[in-house]
Structure formats: structure tokens, C-alpha cells
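In the part that follows, the structures are each spelled out as C-alpha cells.
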Structure 1
Amino acid sequence: MKRTITIAVTGLNAIDSPGPGVPVIRALRESKEFDVHIIGLSYETLEPGIYMHDLVDKTYQIPFPKSGQEVLFQRLAHIHAVEKIDLVFPNFDAELFNFIKLAPRLEKELGVKTFLPTVEQFEARHKVNLNEYGKKHGIDVPHSKMIFSTAEIPSLASEFTYPVVVKGQFYDASIAYNAEQVATYFHKISAKWGLPVIIQQFIYGTEVNLIALGDGKGGTVGMVPMRKTYITDKGKAWAGVALDDDDLLNAGRELIAATKWRGGLELEYIKSSDDKYYLLEINPRFPAWVYLAVGCGQNLPEQWVKLAMGDEPTYFDTYSVGKMFIRYSWDMIVDLKEFETISTLGEL
């Protein structure tokens, strides 16, 4: 018999640069062990997941991460008083630090559980620290450098060979083929995500990604590799196919074992022409293509819930190769009164 639990989920922005929330909820709805009551947590009033009533039972707006931990805690305490939340499932990089810091308090004072990386794990894998991370764990990482102003751009030629990748500290990445393009992307990315901006050596090869779930003890609960087959102008995968790549799987397992990663993650690699894997990023949560893992036979969000609840997860050692995901867009018809309600009352 299924257990009934209430889970609050962020990341409802199913747009052209989608959040993981909607596919995470789809996975949870398909759980064989839990009957889930889903509380959506939104930041904007036009996040599509708010209005997907077949997936989300009720939505509450929460304060933006810059508002701080205390404001977030008080809002979650109010939501919990009404909804009796069992778990909170955050899905954005920018919000994770607040949730990680609040996790002990949420469980102690409210009984709300999570299963998130430690502060040390979260900080160590940050883009600005990736070089040191690679050295510490013996992982090949493209040379990178933080810059804080355009005055530093001319000197990049002494350390890098063009093209380079210009990255924001949380999101966004663009390939620059000369100093002028670096300056253009620097202004664009820093205006959106702040400083520093990261310059990373471009590696020629094929981008491959891994979704995984670590049990916090060095074990890998599940893992599925994917290659993007269609990429948007924002660099987001709009289609992808599950791969059969033992070398990539072994690289992911070794990283999780070395770091004792706790929670979901996405590993982004470049496989060079000489079959060498370079780690580009560690995203400390499930990616927006998490539903591909479910389609391949690994319901990782369901296992995340089991870990958060203190249950023994199911460890996967196989998955279906050759499964694809293809995103598509459709128009939802929403009553204006719903938009007015979430905009004025902060819940729907």
C-alpha cells in the first residue's frame, strides 16, 4: 500500500530554459511507493507549473533567494502550518544554499525533511572552484579563471587560446572567439548573475551529461548518461538520447565515491577527440531532463524521497539505452482570475 506524503517542490518555470520542478513532479506522480500531494513553490506569477493542476495541487509564492534565510524560513513555516509538508524538494542552484543552511532547522522545528548536499560539497563544486576541485579529486578539468572587470580581458591571451567559454556563476555560458566577444558576454552575464564571471578554456569534442543520485556515503543510487541531440540558442537540451558509455559511468561513480555526494546532481563533460573526459560543471541538483532517467527505468526523484524519509533506496545497475526525450511547447488556457489570485494573495 502506498504511503501518502506531502512534498513542496520548486522550479516550476517550464519555459525555454526550464526548471527541473515539473519533470520532478511527473516522476513523483508515477511513484510506485508514494501517493504524493504536491505543493508548488514559485518565485514568479507566470511560472507554467503553477497552472498545471493535474500535477500541482496548490502553489505558494516564496521570497527570492536574496531575501535571506529567515524570510524563507518564516514563509515555509506558514505554508507548513497550512499544508503539513513532509518534504521540501528544491531544484534551483541559486536557492540551494539557503535551503541547505535551513535544512537542520526545518527538520528540527517543523519536521520537514530534505536530502541535499552539505555546505562543503555545495561550495567545493562551484564553478569558481572547479580547478581546485579537479586537482583534489584527480579529475581532468579545462583551465578556468575568474574575472571581475573588463580590464582583465586583454591579459587572457597569455593564459588561454581562443575560443573560450564565458560563464555566469550560476547560469549562462557563451563561446567567445576574441576579446571583443568576451567583453560583450561579460557585460551580459554579469548584469544578470553578478560577479565574478568565469573564463574557461574551450575543449573541442562532444558534450555528454550524466544525471545521478548519491546516497551521501559514496554510493551511487542511479545514473543515466545522455547526449544532447538538439540544443536551443540558450544552450539548453531540447532533445537528447540515453547513451551506453561505461567509461563515462565509471567517471561519474568515481566522483561520487570520492566526494560522498549527497543528493541529486548533473555532471557535464566534454569527450575530446582522443576519448578523454573533461569535467565542465557539477550542477548540485537534478537537471530539467530528469524525466529521461524515469523513462530509462530509474525513477531517481522517487529514490531521493526515500533517502530524505530515511528509507533504504533501490540501487539501480541497469537502464534502457537508446531512449530519447523531446521537449515540446503547448498553450495552456488559464482563467485570468487564477493569475490575479496568485499575484495578489501569493497562493493558488
Structure 2
Amino acid sequence: MKSCYIHIPFCQTICSYCDFCKQFYHKEKVKDYLLKLKEEILRDYKGEVLDTIYIGGGTPTCLSLKELEILFDILQVFKKSSSCEFTMEANCETLTKEKLICMRNHGVNRLSIGVESVQPKQIKYLERNHSKEDISRGIFLAREVGFQNINVDLIYALSFESMEDLKRDLDFVVSLDVEHISTYSLMIEDHTKLGIQQVKPISDEMDRDMYYFIVDFLKKHGYQHYEISNFAKEGYFSKHNLCYWHNEEYYGFGLGAASYVSHVRSCNTRSPLHYPNKKIEVENLNQSEREEYEVLLNLRLQEGLSLERFKNKYGKDLFDCFAIKKLIEEGWLLEENGFIRIPEKYWYVSNEILVKILQKKIELC
């Protein structure tokens, strides 16, 4: 166990597309929540040395400076390796120099900033609460206090978005010269404002064209396309997310947080009344199911699935578990240098390829 996620569900505003566990910021609710978070961590953390810690939300930076100090005091219980990647999500409109200094003083060395878009029409549609100037100011302050590893998130494929709109967002994002960029096609989820309004998604053709435009654009600007939705400069792949994609186990603390511990995938309740004593969606995985997750997650990566790592983890050859040689012969998969991977030109339809792989699981392996 080398990774840990901590969820802070509070936000000053609720975005129209957001399906994450969240609630409006309220001082008394934060106080009560942090006490419960401390209870859960002290109960379940077993003292391992962690290589990655990730504080997500919600909007962790909507907490006051005093509340952030209390949060970091709670997290002092974690043992961190000397190279621990310690990430905190942030929105620029809630960032101050004092908060950034507080983060740095408590070991945070990576920021993940929600940009999503800098086009006024898109910002209003997504019900974000920032301007282009806010983003530039936030990045400047982060650099000023010493952050050298910054990710920004970008959302694309809004129903009315044009390719020119997308290019303007990308031009701005690359001008920030950040180390990591995550891009996500807008999903219309049922229980969000957009879902309730029955907003129609963009056409599949436009979504695909935007995806490949992003890939080409960011690669031309020096970013490596190392995972289906993620791009980074050399040496700045997200260590925390690689834990997920390599199918490694991790703690998840906080309201709605997911965990993978001792072969059990589970999710904390989203109900503040029942947190931290109730888990939902508990999935106790047998070895066959773990092997399937190994394939599904690793094949999101540009490097693909290591045949040696698979054999070391499961004591079996991948080809004895999945009848995939025909997929390799047909070009849907590539076998190179001890890895199986999906060719980048097929990443947009990777889900279809993964379904083909699972259908070829050899049940007696």
C-alpha cells in the first residue's frame, strides 16, 4: 500500500456537470467533517510509507487557512517516502499566496488546477467561477512560492463548442507552460444540472475529431501522451494516477472516497450522516477479476501492460489467460518489448477493444 486519496467535498459553487461527492461550504460542516475524517484515518491507516498522497474534491482550497492547517495536522500521521508526490486540487479563485505557502510548508509539491475552459460562454455554461486572469494569477502565485509540478484540467466537447473554441483554450493552456495537462470530454451525468436539464451531448464525430485535435496539438507542444486522457512533460507523469492504472492498492479516506485494500474495492458512503461508518459498492475480487482489472487499467497507458509484471503478480502468462493473439494479428493490439498495448490511433475506441479482450478471457486459466 503506497498511495492514499483524501476527499474534501466542500465547494463555494456547484458546477453544472459535476457528479463527484460535493456539498456547499459551511464552516460548521467543515469542522464536523474534519473530525470524522481524522477518526477514519486513525482507524484504518496501518502505518505504511506512502509514495503518493492526493487531496481532491470538491474544492480543497475553499477551506480557510485555519481549516487547511487543521487538515494538514490530521495528515501528519501519514509516513511519507523521501520522494512522495503530494498533490492537492485547487481552483484559482480560492487560491491565495498564504494558502499556497501553507501547502508548501506541509509538503504539498504538486498542484492540480481546475481550468476546464477560459472561454466566457463555456465558463458560464459549466457554472465555473473564474476568469482567464484568475488562472494566470494562480499559476504565477504557485510558481512564486516554489511549485514546480502543476497540472491543469481541461473539459472539451460541450454541445455548442467549435474547433476554434477548443484551439483558443489549448493555446491558453500551453501558454501556462505547466508540467501536466488532463483533458476530459464532457459527460452528461444523470444527477447533475446538465443531466436534469436533459442536455444533449455533442455528436460522436465531433467528439472524436476534438480528441485527435487535442492529441496532435499537445504533442506538437512537447507533451507526451502517456495515458488516454493525460499529457505530461518528460519526468512529470502523475505517480498517483499511475498507481490506479497499474492496478495497485490504495487508501481512500473521506466522504464518497474509493479504496482498493486487500483485494477489496469499496466506496465510502456519500451520506454525511453515515460517514465514516458505512461503505457501499463493496467488491471482494477473486484472482480472475483482479486479472481483468489489470488488463483494463494498464491498457489505458501508452506503455501498455507489462507481461513480466502480470506474471509476477498472478503467477501466469497473460496469453494463458486471454486469447488475444488474434487481436494482435489484426492490429488492434501490439506486442513490443515485453508489453501489450493498444496502438494510439485506436485509443478513442479503446473501450470496444477492451470488451473484445474480456470476451476472450480463458475461464479455466
Structure 3
Amino acid sequence: MSLTKPFSALILGAFALSPPPLPAQDPSIRLGGETPAEVDTIYERGLAYLSRTQGEDGTWRSRGEHGITGICLMAFLASGEDPNYGAHRHHVKSALRAIISGQERDTGFIPNSMYHHGFAMLALAEAYGAVDEATLWEGNEGEGVRQSIAATLEKAVALTVEAQKANRWGGWRYSPTSTDADTSVTGCILMGLLACRNAGIAVPDAVIEDAVKYMQRNTASSGFVAYSGGIGGGGESMARSAVATLVYSVAHKRETDEFKNALSHISERLDHRETAHTHYYYYYMAQALFQGNPETWDRWNRSHAAMLAEQQSPDGSFPGSYGEAYGTAMSLLSLALNYRFLPIYERF
């Protein structure tokens, strides 16, 4: 796996909207020391599994679950392979075509839930500008549903904005028409919107601010983050505290008490084992610690890599609550900060 490829310069010049852009980060930087020896092996075996199991239509698991295809797509993009000429370019382009063609043209919704919509938005935003769209569609492929990544993202953002307007809490839940909200879905959607904004897609500042305020209202002084309904609701979940820490970091809210408390909560529990939705927890814990405290992330990353090396199946997969493709891609993405090729994996 090459760590020297430019990845089309990561399109970091696209950080044109507020807040102002940060200088591009050299992906060779290792804030906590050398990359654990297991990481490359785990990643290569995992990508080999995803390569073998991608469907002919470009999806993984089910065509109606585009968030999982987006997560798998990001695992490829995060590897450092050139998405236009690298060994996995066909997997990248096939996944992109599947997500774009799966969007509801009249609404902008990427089904089949707002979770899938959020992860699909995030994946498309990470691919935007890095993928040569002149070679994305071949011949008559996609005729009738063919559109650019930017147009797909603009429609997805518009749907998301309208969904928030109808939500009295300022967040999101499973459906675009939901009138209630939870911090898990809201965090997922927020990361998709922040990635869109960072890529140069217009996202109203008020939409970000209102959603962040919803997350703040659900963050206790202990760093506990409620699921919904205010402080104390939903039971303990380290994953939700990690989601909130990440959102506050990327949304430039590090000065807030909520960020400091959530970061402290997860940093003091590096040995925690999440018993439900473990891969979801891995995915967010890695990013939250890296954004909040790279030295703490380095310690967690080393033990995490060693654990994944023991858990990986002989075929390169990881079992997950939504199937092996999901478990494998989320496990790989929890290690992808060792490479830092995705724009969203820059430190904000």
C-alpha cells in the first residue's frame, strides 16, 4: 500500500466556505510515533475482502442501503490508492455510480434511512474533486440517472436542510419527515454536512449551528451524551460521547465546555469495550480521539490495531451487526487515521 500517492491533492483547495481553511496536512506526519506494524496488513486484507464481495451493481449488502456502500467506498478512498488510476479505481467508481443512481431525484434522499443518507453524503463529499468524473460513467451506463457528484450532494444537502426545518429539535432521526431527533443520527448527518461544506458545497451556517446546539443540550457536564430527550436519556454509550466530541471538533467548537467534557469522558476510558454496535464505536472513537488529543489517540490506536489483528477473519473480514462488509469497512476506517488521506481525517 503506497503512502506517497497524492490522492489528487485531496481537493483541499475546496475549503472555500466559512470557517476559513487550514493548511493541508502532510499525510506522512505521525503525531504519536510510527504506525503500528499490523495496520498495513489488516488494511490490505480487508480491502481484498471488500474487493471480492462488491456486487455487480456497485453496492455491498443491499442496493437500498447506500450508507453501507458509502462506508465501504470511504475505506477504499482512505487507503491512499489513486481513485482514478489505482488498483481499486473500478471499485471506487462502481460504488459512486451506485450511490448517485440510487438517489431519489425528486427529493434528494439517499435511502433507506437518514443514517444511510448521512454516510452516503460523507462518502460523496470525500470523493468530490478527487475522482475524475470524465471517466466515472462509461458509454450509456447510467443513462437517465447520470449526474455529477456535486449535483448529487447539492440535492442531498437540500433534503437535509428541509428535514431539519420540519424538526422541532433542530436535529434529525430516521426519516426525512421525522419530527423527533436523536444524537446518533444527528451526529452522522452533521458529519456529512460538515464534509460537504469543507468540499465547497453550500451548507447554511444556521443549519450547522442549530444541530450543534441540539448536541450540546444533550451533553452533560460529565461528558455523558443522551440519546434523545435531554440529559440522562438512553443509557450509557461511549459511542455517543465520541460522536459528540468529533462533531464539536470539526465544527470548531473546541472552546465549549461540552467538547471538553465529552473529550475527557472518552479519554479517561480508553480500555472501554462497547457491547452494542462495536464497529460504530470504533469508527467514532478513533476520529474523536485524533481530533481531540492526538497523543491519547496514539495510545488507543496501538492497542486497537493489535486487537483488530487478532479479530480479523482468515478471509480478511470482520463480522458486524449489519454484515461483514459493514464490520470490515468500519474496522478499516477506525485505522485509516494512520494514513490521513481523507479530507475529513485532517485535524481541524
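All of the numbers you see were taken from the coordinates with simple rules; none came from a lab. Nothing here was measured: the structure is a model prediction, and the numbers come from that model. Cβ atoms are built from the backbone, for glycine too; each structure is taken alone.
Just a few scattered comments:
- Of the structures 1, 2, 3, the one that 1.7 was derived from, the read-out being distance in nm of label points 7 Å out along Cα→Cβ at positions 122 and 186: 3
- Among 1, 2, 3, structure where Kirkwood radius over Cα pairs in Å as derived comes to 19.9: 3
- Given 13.8 for mean count of other Cβ atoms within 10 Å over residues 66-73, calculated: source structure among 1, 2, 3: 1
- For -9000 (helix-only ellipticity at 222 nm (-39500 (n - 2.57) for each DSSP H run of 4 or more, over all residues; to 500), calculated) the corresponding structure among 1, 2, 3: 1
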